[in-house]
Structure 1
Amino acid sequence: MGFALETNNELENAKQKLKKKNLNLIVLNSLQDKGAGFKGDTNKVTFIDNKNKITEFQLKSKAEVAEDLFNEIIQHINA
């Protein structure tokens, strides 16, 4: 699993990073939406797996994002 903070061509750059680093999953952090990022209590992420499954999440609290991340990891372990 990896993380990508992208400002331009977010999805494509994250997909390239996923492939280049040979990851099973990458979490794309978006700074394009107000309230997302590192300075606040909320974030907006997109999960991309190595089968090109893309799961976009709405702006959520960072605690909810952590729960989504945990659940995604468990799904990949059990797959």
Structure 2
Amino acid sequence: MERRIDADQAPALLHQLAAPTGLSVPLGDLLLDPHDRSRELECRVLYLARADDSTTMLPHGCTPVQVGDRLLLVGRGARCA
């Protein structure tokens, strides 16, 4: 499944990233269960494509998310972000 960090697919995240505080959100935070942040979702990011056309296979969880990122996720159905 592909997810984009944009106004259509991630409006709340987009709002946080665009805030003047310069908030950084690590990729790993997107893979935590929203109901229990101590648990990881059953999915992984296989591929990260940036708006500047750079790409990363198997990006690390510490990688900061940026507006315009495209993420290719693999996992178990509804448990995936």
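Readers should treat all values here as calculations from the given coordinates under stated rules, not as data from a laboratory. What you see is a predicted model, and the numbers here were worked out from it, not measured in a lab.
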Test item: P(r) over Cα pairs in 5 Å bins from 0, in percent calculated as 3, 15, 25, 28, 20, 7, 1, 0, pick one of 1, 2: 2
Relative contact order in percent (Cα under 8 Å, 6 or more apart) - structure with the largest value, from 1, 2: 2
Test item: helix-only ellipticity at 222 nm (-39500 (n - 2.57) for each DSSP H run of 4 or more, over all residues; to 500) calculated as -11500, pick one of 1, 2: 1
